[in-house]
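Read through the structures below before going on.
Every read-out reported here was derived from the displayed coordinates using simple, explicitly stated rules and does not represent laboratory data. Remember, predicted model here, so these are calculated numbers, not experimental data. Cβ atoms are built from the backbone, for glycine too; each structure is taken alone.
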Structure P
Amino acid sequence: MTTSEWARDGARARPLRFGVFMAPFHRSGHNTALAIENDLRSVEVLDSLGYDQVWFGEHHSSGYEIYPSPEIMIAAAAQRTARIELCSGVISLPYHHPLIVADRMAFLDHMTRGRLICGVGPGALPSDSAMMGIDYNCLRTRMDEALTAILALLDSDEPVTMSTDWFELRDAQLQHQSYRSPRLKMAVASALSPSGPRLAGRNGIGLVSFGGTSEGALDVLASTWDVMSEQAMAYEQPVSRDDWAIVGMMHIAPTEAEARAETRSGLKEFFDYRHAASPFRLYDDDGLSHDEIVDCVNAKGAGVIGTPDMAVEFVNKLLDRTGGFGTLLFNANDWSDPAATRRSWELFAREVAPKFDGRSQSRVRSHERVMGHKQELVAQFLGGIQLAKDSYDAERKQSGSSPPGTKETR
């Protein structure tokens with residue numbers, strides 16, 4: 001197997017796509033307006049670098065994951081970009097009436113000319129649902145009910161009637177069908193439980209996995225596709241690994257020392273927040289130095305802080321352990337300043353992505369072919385020059401002319 005092509009389930013290898021997941025993670029003491037503007041400029045950079053997707057989150061507490069509305073960010077980014085897919089990562093369905101979600105996303109699909117992916121989930125932060133008086137244990141049930149309603153609204157030409165203990169639809173019908181045919185792209189969020197892949201498989205839609213890439217998370221990811229495909233088969237739904245996105249962490253530089261130095265400003269604060277806001281813990285000793293935290297990230301497979309070669313190894317490991325997926329997303333996490341982060345994205349796009357996306361393979365094959373026959377080709381080149389010289393000398397001799405650079409005497 002090569003890094004540019006990988007085969008799974010007996011099928012020919014498929015190119016891998018890359019993108020960025022913007023929850024986003026921004027330090028609470030920084031200027032909010034500038035953080036938003038910087039993120040939108042980053043989306044422009046990602047678009048110009050050829051990245052395939054950018055995802056925007058929804059959170060309402062903690063002061064660290066600052067977007068309350070993926071729809072607003074998508075609308076703003078749509079005006080600044082030309083080709084990158086814009087994705088909600090994710091809309092927390094239990095917080096919204098499903099008619100409003102379906103109507104707004106169908107409208108956004110028109111605004112983006114079909115570049116939209118509607119990612120949905122139950123809601124990640126208990127502090128969000130607590131403020132709204134919603135029992136956190138009810139979120140997955142409500143998510144299932146809302147998704148059923150949204151798909152019915154998007155797919156049906158007839159009015160939809162549906163009643164639950166928290167919303168009602170009465171002869172409901174969208175005034176906009178999606179721009180993309182037959183329906184805008186959809187994806188379900190998945191963390192560490194099987195509920196995400198079960199729901200995605202049952203409805204024949206995409207999946208985005210947020211549970212991380214550490215060894216423990218990889219054990220879950222290794223079985224994720226089995227859960228999704230089993231449900232898809234049971235409900236006779238088509239699913240594809242191409243519609244599976246996995247979120248990981250990445251910061252690279254020309255040398256590992258540079259990558260370590262560039263992440264010194266924000267790495268520890270990021271993991272302090274993650275350890276406080278979620279059950280995820282990369283390490284137990286909060287007194288670790290910066291370099292010790294970097295060692296944990298790299299050694300435990302939580303991500304890569306290092307070089308392009310380390311990134312290639314990391315991506316290959318994910319492909320091997322999961323059996324293959326469609327898109328790898330990098331967390332936008334303020335580990336370093338914006339300039340260093342964008343340099344990392346550019347370095348990845350230039351030196352790592354071509355080994356997996358298939359877009360440069362013809363050039364590689366052409367180069368290898370020439371280098372493999374260089375002695376023969378050089379000999380042909382020199383032989384052609386000599387042949388031209390010999391032919392020219394013969395013509396001059398036949399005509400009686402003097403060679404160039406000599407004076408004729410009379």
Structure Q
Amino acid sequence: MPTQPMCSVILTTAVLILATFTLLIPSANAGERTLHTFIQSTDGVIWGGDVGAGSKANLVADSEGNLYGTTESGGKYFNGVVFELSRTGKGFWVEKVLHVFNPGAGDGAESLGGLIIDSAGNLYGTTATGGSTILGAGGTVFELMPGRNSNWQEKILFTFESKISGAPFAPFSGLVMDAAGNLYGTTSEGGTYGHGAVFELSPTAKGNWTPSYLYSFGANATDGIDSMSPYLTLDASGNLYGSTYDGGLYNFGTVFQLSPGSNGQWTETILYNFTGGADGKYPESTVTVDPNGNLFGTTEAASTGSGTVYEISPSSSGWSQQTIYTFGGILAGQSIYLTLALDPAGNLFGVSQLGGTGNWGEVWELSPTSSGTWTPTVLFSFDQTNGAQPRTGVIRDGLGNLYGVTLAGGQLSCGGANAGCGVAFEITP
């Protein structure tokens with residue numbers, strides 16, 4: 001397949017999900033509103049009520065502005081749910097549980113990756129475990145289809161093999177879909193060498209899905225291993241971008257590209273090896289790509305501070321890395337498992353699990369200046385009652401409002417030790 005110039009428009013997962021959204025720049029004087037508070041329930045309600053807890057995955061929006069997401073735990077079987085948040089005529093938001101995971105019946109469990117939505121309104125996602133009645137089964141890829149009477153039907157597209165067998169398993173990430181309807185994702189373990197793999201699921205004319213493993217990490221001593229980012233990123237030429245938490249020349253992680261060949265084989269290229277110094281180490285974020293082909297993401301740690309925001313840029317002589325922010329200053333938190341949002345002006349938006357007032361987490365913006373530096377702004381600090389410990393990024397609507405979820409906080413009687421089961425929030429500019 002011929003490769004288009006890197007200056008061609010590259011679409012990130014977030015852009016694919018929010019194709020109908022116009023991205024605007026929020027101001028520093030942002031206000032937060034709690035749209036929904038998760039309260040783990042044991043009342044057995046499946047098609048209504050609140051039964052989710054602990055969301056670790058990005059929200060996704062449909063063309064009407066309804067929000068969809070998953071929780072890792074809660075639900076009738078305590079293995080998570082898929083939920084919808086929709087706005088009422090009076091400006092309030094109401095939750096509807098679309099699916100409760102039941103691994104005892106061969107369903108998946110513990111959805112850690114976000115959802116994507118196709119043009120027909122079908123939802124696709126992954127679960128990190130389940131897919132079999134065997135304890136510790138290796139996870140699933142699933143589809144949820146809207147049906148009559150507002151009920152949704154689940155279809156398991158693929159079941160990973162059991163963790164016990166040591167075979168490929170455990171999709172930690174969500175999915176990305178190409179124009180032909182093929183799905184791509186990663187596993188954090190398994191694969192040929194036990195360090196994870198990139199997989200593809202292709203639809204057939206009969207409605208089935210054909211699985212294939214495009215690449216297994218750990219093939220050599222300098223390869224990346226253990227990809228833990230929330231999504232892969234797909235460009236207009238069909239190349240996939242991602243990060244690995246470990247491995248590489250210095251064993252502190254990598255940013256990689258996978259390119260399809262005319263023979264059906266995929267080639268991995270390591271674009272950057274983290275050294276563990278001021279550039280950071282252990283990248284766990286999605287790789288976000290701007291229209292000029294520049295890559296952005298975060299690392300969990302660094303030799304100074306508590307992690308970095310990085311930019312990797314293409315040139316005629318290869319790829320160059322720049323650390324555009326080191327956490328520990330104005331942005332004091334730590335950003336992990338994050339999908340950065342990017343607006344047309346080049347501003348980046350993200351969250352930190354810790355930091356902010358009370359150290360409960362924060363939502364932030366990084367803005368580029370004409371001198372090449374970046375200006376950090378804290379848009380909102382969580383205080384536990386309105387959410388705590390966000391573990392995922394934010395999405396944006398046409399008015400510049402930001403939407404996201406937190407892992408904890410909210411109803412403090414939920415989750416034990418006054419932790420809370422999390423909230424869905426909106427931040428207005």
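List of remarks:
- Answer label among P, Q for the case where helix-only ellipticity at 222 nm (-39500 (n - 2.57) for each DSSP H run of 4 or more, over all residues; to 500), calculated from the coordinates, equals -14500: P
- Comparison of P, Q by distance in nm of label points 7 Å out along Cα→Cβ at positions 121 and 377 - largest value held by: P
- Structure (P, Q) behind the derived value 2.6 of distance in nm of label points 7 Å out along Cα→Cβ at positions 81 and 225: P
- When distance in nm of label points 7 Å out along Cα→Cβ at positions 281 and 361 is computed for each of P, Q, the largest belongs to: P
- When distance in nm of label points 7 Å out along Cα→Cβ at positions 73 and 105 is computed for each of P, Q, the largest belongs to: Q
- A value of 21.1 for mean count of other Cβ atoms within 10 Å over residues 209-216, calculated from one of P, Q, originates in structure P.
- Among candidates P, Q, the computation of Cα extents along the principal axes in Å that gave 60, 52, 38 used structure Q.
- When FRET efficiency 1/(1 + (r/R0)^6) of positions 113 and 313 (r between Cβ atoms, R0 = 41 Å, to 0.05) is calculated for each of structures P, Q, structure Q comes out greatest.
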